[in-house]
Structure I
Amino acid sequence: MTTRAFTRLDELVPRGSLIRFSIAGGFNSAIFFFCWALLLAVFSSTDVRLLWGLCWGSTGVFAHFVHRSFTFDDRKPITWTLSTAIPVYTISLVGSSASIGWLAGNFPEDIRLLGIVNLLVWGVIVWLMMRFWVFQYTSTAHASQERQEE
């Protein structure tokens with residue numbers, strides 16, 4: 001039953017697609033955003049970039065495994081995907097922390113809303129890097145579990 005459900009999901013929302021990444025990313029982002037908003041409330045005098053970076057880094061490793069099993073696939077060895085995902089998350093950590101810092105400096109009253117926008121923009125950047133560099137995913141190279149013999 002579960003395999004059939006995932007096969008149907010693969011047909012409706014193909015692996016590697018931005019929609020599939022968004023489904024998994026929405027889950028990861030909700031955890032990230034909740035943690036970040038909580039830290040903002042508790043440590044309001046702390047630099048927003050530090051809190052953002054702390055949450056981004058801690059949820060990044062978790063996100064790798066979610067994307068490996070749900071968004072893309074496990075054709076690449078874990079040693080490859082994890083070692084190439086770390087630079088992706090490091091680049092996105094630095095870039096998203098810098099951009100949230102700039103946004104907080106220029107639009108402090110809207111920082112939570114702009115945090116969502118920042119998260120979405122960097123989500124697309126991460127998806128591109130994960131799809132083409134980390135997982136080197138191409139839809140033509142993927143076959144569903146039931147159709148591997150074709």
Structure II
Amino acid sequence: MRIPSLLSLIGFIMVIAATYCPMLRPFGLFSMNVYDMNKPFGMVILIVAVIGMIGVVFNQLKIARLAAWTIVALAALLYLGAYLKVHTSFDFLHMNKTAAYLTSKIKFKWGWYVLFTGAVLCLSILFSKKQVVVKSADAVVS
């Protein structure tokens with residue numbers, strides 16, 4: 001296995017592990033991972049990461065590249081959704097200072113770093129090329 005493929009495999013494993021890491025901590029009471037925030041979206045991330053791992057292991061680079069770009073898009077979409085949800089969840093209050101105070105009590109945790117690091121490592125598959133193996137003088141098999 002080539003180095004970019006190995007890095008991409010590590011990236012997909014990191015994305016799977018990141019779905020279980022703490023992402024948000026509302027009011028210091030409990031930590032929320034991806035499945036606590038949005039279970040169907042977390043399952044989509046998990047399935048795409050597994051498909052990417054299978055593509056890397058079986059040397060299907062087009063599938064792995066598509067899965068890597070999809071993971072990056074899903075991670076960015078999840079962050080955008082979480083950011084907007086945190087900053088608009090107390091808009092029903094007419095007291096702006098109280099809403100701002102309550103919004104400041106919802107903290108983003110270190111799981112986002114793991115998710116985005118894994119997503120960036122998944123993109124290392126873009127630098128991998130299939131090796132061409134010459135069987136005989138006339139036939140070239142890739």
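All of the numbers you see were taken from the coordinates with simple rules; none came from a lab. Note that the structure is a prediction, hence the values are computed from the model and not measured. Cβ atoms are built from the backbone, for glycine too; each structure is taken alone.
Just a few scattered comments:
- Source structure (of I, II) for helix-only ellipticity at 222 nm (-39500 (n - 2.57) for each DSSP H run of 4 or more, over all residues; to 500), computed value -20000: II
- If percent of Cα pairs over 21 Å apart is computed and equals 47, the structure in I, II: I
- P(r) over Cα pairs in 10 Å bins from 0, in percent, for residues 37-76 alone from the coordinates reads 35, 49, 15, 1; which among I, II: II
- Computed 39 for relative contact order in percent (Cα under 8 Å, 6 or more apart) - originating structure among I, II: II
- Ranking I, II by distance in nm of label points 7 Å out along Cα→Cβ at positions 45 and 85, the structure that comes out highest: I
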